[in-house]
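What follows are several structures.
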Structure P
Amino acid sequence: MRLPNLVIAGVVKAGTTSVYSYLSHHPDIGCSSVKETCYFSYYRYGEWDDRYQNCQTPFEQYQQYFSHCGNQKYVMEATPGYFEGRKKLAATIKRTLGEKVKIIIIFREPISRLISFFKYKKSMLELDNKVTLAEYIKQCESVPFQERIKKENDLYWGIDGGFYANYLEEWFDVFEESIYITFLDDLKKDPKLFLANLCNWLEIDNSIFEEQDFSIENKSLNYKNKYLQQLALFVNFKAEKFWRANSGIKIFLRNIYYSLNGLPHEEKISEETLNYLQSLYQPYNNKLAAQLLARNYTNLPDWLSG
């Protein structure tokens, strides 16, 4: 039974679902039956994800997510929460999946990533819809770091999830040239070029993406009715394998649902809050830029090169 040799390992709310979905259409890439297998999350949190709670042999459960894959050049999974698992998690991936495994990491400007994470937690009904971003920031900062890193407190990891420079060097230490770093900025600007560059790195043909429709996956929308949203989340989770195998049906039904129960987020974020976040993230952005430049990544987005 095949195991993945291509892992989208980071970061949360940086377009990983869209990239996973696009690549899943490539004939040279077989993808897991669920996007986030979360198998290696154990080495971040010290406890198994809910997918494995009732399994006597979690590794066999992990294998089953790829049982349908054939002789494609790559078998892929995407669990963006892996990135903050540091060197221990990265080394376990390499030891388990083999020396030839390739890693994709997608970065996003950290303030916009935080706002997206904040909206996502609201859409998942984990955060009260009336909480403002400023209030959420205070909630996160009031939780001690040793509590924030726990799996059950992922809600309060919104700010820390943008401190990319704290983790990147440890991934480079393990995977060296087998890491591909890219940015959501590039995906938004030119999806075809983004995928062409990625396919070039993977040494596979990119012509399949010439005529593809690049819709946005995993949008964090608000909702009109809480109970209808709760039902939609339940159905989406329980039928994830079906949706992955039948993406056209999912897109059709999702668009209908958005028209019935979707709302845009309309909160106006104060200049004071944005200035605070800018000052908070700037030192980490500077460090990340230095790390990437040292690895010959020169085509950096404005938030790193400015």
Structure Q
Amino acid sequence: MLAAGLTLAACSMALPTLEKAPRAAVIARWPVVPPDAKFGQVSAVDVDARGRVYVLHRAGRAWSEPFPAEPIAEPTVFVFDGASGRLLSRWGAGQFIMPHGLSIDPQGKVWITDVGREQVFRFSPEGRPELTLGERGATGDDARHFGRPTDIAFADGEVFVSDGYRNHRVAVFDRHGRFLRQWGEQGGGERGLDIPHAIAIGGGRAYVADRENARIQVTTLDGELLGNWASGPAKGHPYSLKLLADGRLVSIEGRDGFDRSGATIRIWRPDGTVERSLDIALPGSQASLGHDIAPGRDGAVYAADVYGNRVVKFALNPPGTR
């Protein structure tokens, strides 16, 4: 009887099968990474107005705490031609400890967060340093410090930083780095944030990937709560999100509701319901963890797979779909 009871208990604790979302139409042989380029964990991706794709990666360094003190010696920003996948330039050598987020502002400037340095940086498109926010290596919850900042977004001359693993807030600055305001509190309640991992801005709203609460939190640009979106029974953990030109939102989930890693794309209607889902994870037993996403101007979408050490390009609306 004891053995039978243990068997029944084991069956009752078995996890549901993985979600079976349709496979995305990934574009083969994109990007083209030269043999001499050290490509590592890909944490972020964004696309500029000219269709150039900026990829942030860790060049052989893996997330391991405590973080090393020395910067990554190899270039950590690769710039690709969006159409051909050809590598156009690379920079960022000796700059970052644990690079995390990369976003391009309306002026074409490149903003990067580093959770190891506890700082946010602004660079020219060619990689020339222009502005640094935060104190190197110092954690804090105030106007001059961060707590492992994760991502950046922009609206009307303001810079929104999701701050992140320790502070669980959104901090807002002007383009010159002057602190303006903040919102957010740690917790799982209606207004709480638990690792705000990414942020997107549009239509007077802020959309925050509230990662460990397994939802997208929607607020005004002053932090007034408008709602929380969850991906139905799956309740996957959103790692990144971006607004599409037509008002829909696209997100990427790095883990499902049972903490199994993967890379699931969700397309959200403006009312917060899921229109459809796609899967871009590596097939079989190969590990993937979707970490960032960026729509291109040609209708394609780019996704960063941090466990898969790759960035992929895929069609959001392949032929035959709308």
Structure R
Amino acid sequence: MNGPLTGFLVIDKAEGMTSHAVVQFVRRQLQIRKIGHLGTLDPMATGVLPLAVGRATRLARFLMGGRKVYEGTIRLGLTTDTYDRLGQPTSEFRQPRLAPDRLRAAVESMVGELMQAPPPYSAKKIGGRRAYRLARQGLQVDIPPQRVRIHQFRFRQDAADTVDFEVHCSPGTYVRALAHELGQKLGCGAHLSRLRRLSSGKFSLSMACPLPQGRMPQDWTRFLLSMNSMLEDMPCIRVCAEDREAFAHGRTLGVGKVPLDHSGAPMIRVLSESGLLLGLAEMASYRHPDGPGEPGAARLLPKLVL
């Protein structure tokens, strides 16, 4: 590829690796320093881990949201301090004996908007320190609940002590905490024994690059997603060569008549005449000289110049 590498790369993360370790691995393999992940995955979890490469790291905050989709397995009858199978047991195993209707009612009660307390062993900060560091020292960890949304929570139970599931949830949801809460609702305790992320916002497994035998595949560049392609839901405006130079120096652009459906957009993609993504801008001073329904004059205020 010509020029500095830039774009987004979805890694199918293997079990046992931290998200930070994946970033470090890809940095070494590609010999590129500027790489960051768009939201962490626990070491036990596998699946979609989006990475921003090169200048795309500056766009990461615009792609951090979006629905997350996971599938996995919950083990009933035992609780752990981390809420997953990697933690230390905090109860003795109790063989669950549940009527199907009781499990269904418990799962259905967890769909919708919830106040969820993150697990004590999490990366949340308390007084500037990571919660998991405090928990490892045996200190009390009290993390305020946060509002999350469970859009869908499907399950299948093929054995008395396991529940296979698929969950669609908002960013910030801890699936480990969902497993723990389900165990509390059922009165038998539970923990997460397997987790795989199928998608994260716009990023899905169909885009993912595997890491065979601990190396990047030779054809890894075919997995690199362009910055522009991942922002296509934002409206765009093409500018001439003169305005491109002005935008590159952070100057406000007067763009004359602009379609009305652009006027309410929080952010506009600014493209060159050839379609190259130059950056993002906000629209200001919008007015309707010819009445409602007519295009208006506007100015573009540069917010991010690539």
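Just so it is clear, none of the values below were taken in a lab; they were calculated from the coordinates. Everything quoted here is computed from the prediction, not taken from an experiment.
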### Message
Comparing P, Q, R, where is relative contact order in percent (Cα under 8 Å, 6 or more apart) highest?
### Response
P
### Message
Tell me which structure, out of P, Q, R, gives 19.4, 71 once Rg and Dmax of the Cα atoms in Å is calculated.
### Response
Q
### Task
Assuming -14000 is helix-only ellipticity at 222 nm (-39500 (n - 2.57) for each DSSP H run of 4 or more, over all residues; to 500) as calculated from a single structure, say which of P, Q, R it is.
P
